[in-house]
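**Q** Following this line, the structures themselves.
Derivation of every value follows stated rules applied to the coordinates shown; laboratory data play no part. Note that the structure is predicted; figures quoted are calculated from it, not measured. Cβ atoms are built from the backbone, for glycine too; each structure is taken alone.
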Structure I
């Protein structure tokens, strides 16, 4: 990825997590209902509409209309987004050194033998 994508806000990330979890295109009403059920967010229609439009404009979503209802589809996978965020975090806090990031992690929370093996296989 040559261009850095704009970070999702906390509210936008909730909507994306819902779309990723449900793994299907969803209407604004469905997203509002899931946000309330899963996150306790009782957002107004206009709030969700604004968030979705912004996410569409920044390349996270696309929408299409069926009858009178718009449906939203993620253009970015959860794995892709988390990878981008991990790189940004590493760059910001560890000068882009992933080894330093893992050392800091391992000082606070030791890797299990299984995690160590997975990490070795990654390299």
Structure II
């Protein structure tokens, strides 16, 4: 079972992602957040395998939240999500420590493949 936290500042999109992931075998959504600061708190408390992290959010954006999580909890895999230029934004997320980047307009199978491809981390 892959445990996930979904982070997006748009409630309708976040709920849609949670709905899709909750209906998928082998995945369990354990938390949600609307900004990077809330995401860090959720991840510290819940210790998920994977975080789906929106890039552009208020309070603290996804790139900086990913950088902080990668430094503090490197075993947690982050997948960046955005509608922005996949090459530029994806590179920024990977430089911050994200394991993958998926455009929000990609087919659900692409997102599910990324989730299965990055988490959970192997046991030490």
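**Q** Comparing relative contact order in percent (Cα under 8 Å, 6 or more apart) across I, II, which structure shows the greatest value?
**A** The structure with the largest value is II.
**Q** So, one more: One of I, II was used to compute percent of Cα pairs over 19 Å apart, and the answer was 37. Which one was it? Spell out each step's value before the answer.
**A** Details: I: 57; II: 37.
Source structure: II.
**Q** Say we calculate FRET efficiency 1/(1 + (r/R0)^6) of positions 32 and 96 (r between Cβ atoms, R0 = 35 Å, to 0.05) for every structure; which of I, II gives the highest result?
**A** Ranking I, II on FRET efficiency 1/(1 + (r/R0)^6) of positions 32 and 96 (r between Cβ atoms, R0 = 35 Å, to 0.05), first place is II.
**Q** If you don't mind, there's one more thing I want to ask. When helix-only ellipticity at 222 nm (-39500 (n - 2.57) for each DSSP H run of 4 or more, over all residues; to 500) is computed for each of I, II, which one produces -13500? Provide the component values of the computation, followed by the final result.
**A** Details: I: -19500; II: -13500.
Source structure: II.
**Q** Sticking with this one: Of the structures labelled I, II, one was used to calculate mean count of other Cβ atoms within 10 Å over residues 72-79, giving 18.9. Name it.
**A** Of the structures listed, the value fits II.
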